[in-house]
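Listed next: structures, encoded as structure tokens.
Nothing in this text is a laboratory measurement; each read-out follows from the coordinates by a stated rule. Quick caveat: nothing in here was measured; it's all calculated off a predicted structure. Cβ atoms are built from the backbone, for glycine too; each structure is taken alone.
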Structure 1
Amino acid sequence: MTITRAAAALLALSLAGSAHAAQPIAGRWLTEDGSAIIQVGPCGTSTCGRIAAVVKPRPGAPTTDVNNPDPSLRNRSMVGLPILFGFTDAGNEWRGRIYDPRNGKSYKSIVTRGENGTLRVKGCISFICQTQVWKAAR
């Protein structure tokens, strides 16, 4: 009887723990403005995302990371550029950093799975946040 109770308690704990895990965010995502596809997946011990393709290039937009504060990184191609990094499961959401190549800055970021297979990507400076909704890319 004691073994059965211990097994039941372990099962209950494992089910409760999995209920608080964030939904997976791996996959290919089309940014809100439709300009790029971001490939999100494992990256060492965390989750990261890179620009897999530029879908709608802006006229006159650079094709390299020209706004990066590190001069040695300014020649990196936009395709393959890491923009999500250090994301870890924080319960119902993923927390990490997001890089904006348009201004060369990175921000605290929170990512969650949204309704209808979307990804809610939030970038924050202090308590001011901006959210984009990314759609699954085909």
Structure 2
Amino acid sequence: MNHVFRIATAGPACHDLTRKASEWLTAIDAGRGLLTLMVRHTSCSLLIQENADPDVQVDLLGWLDRIAPPADDPSMTWISHRSEGPDDMPAHLKAAILPVSLQIPVSGGRMMLGIWQGIYLVEHRTAPHQRQVAALFQSDPA
């Protein structure tokens, strides 16, 4: 069973898509199997991360900005891809170090995430975007 989640973004942030994925699994009456998610863009990422303390997301975004600041930062003079703005190439770098796809076991129709885990689309660009996350649920035939 396939699906595409659509997520509107408005700058760098962690967008929780755990509920959307959970509701979709309920709607398709998922039992036991594997959920695969893949972001369909090259300047954002997917991540399973703590969902209890929002400071974790703030610190994560801050860390990403420290290792890949905007292209107009003096430390980034080596970047040659600048045609889409100073945030574009750093966004590609961030997406290169974070996952763009996830696989999550499902049992009893529920994702087997830990108690403090959520699924996030991590937006790396500063301008608003309409992001798509492709989802595939594969039932366990056993």
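Could you figure out which one of 1, 2 the value 2.3 for distance in nm of label points 7 Å out along Cα→Cβ at positions 46 and 102 was computed from?
Derived from the structure labelled 1.
Quick check: 53 is what I get for relative contact order in percent (Cα under 8 Å, 6 or more apart), calculated from one of 1, 2. Which structure matches?
2
Rank structures 1, 2 by volume of the Cα convex hull per residue in Å³ and report only the one at the top, that is, the highest.
When volume of the Cα convex hull per residue in Å³ is calculated for 1, 2, structure 1 comes out on top.
When distance in nm of label points 7 Å out along Cα→Cβ at positions 70 and 110 is computed for each of 1, 2, which one produces 2.8?
Of the options listed, only 1 reproduces it.
The value 1.9 for distance in nm of label points 7 Å out along Cα→Cβ at positions 62 and 118 was derived from one model only; which of 1, 2 is it?
The read-out comes from structure 2.
Could you tell me which structure in 1, 2 was used to calculate helix-only ellipticity at 222 nm (-39500 (n - 2.57) for each DSSP H run of 4 or more, over all residues; to 500) as -7000?
2
Upon calculation of distance in nm of label points 7 Å out along Cα→Cβ at positions 22 and 94 from the atomic coordinates, which of the structures 1, 2 produces 2.6?
Derived from 2, not from the others.
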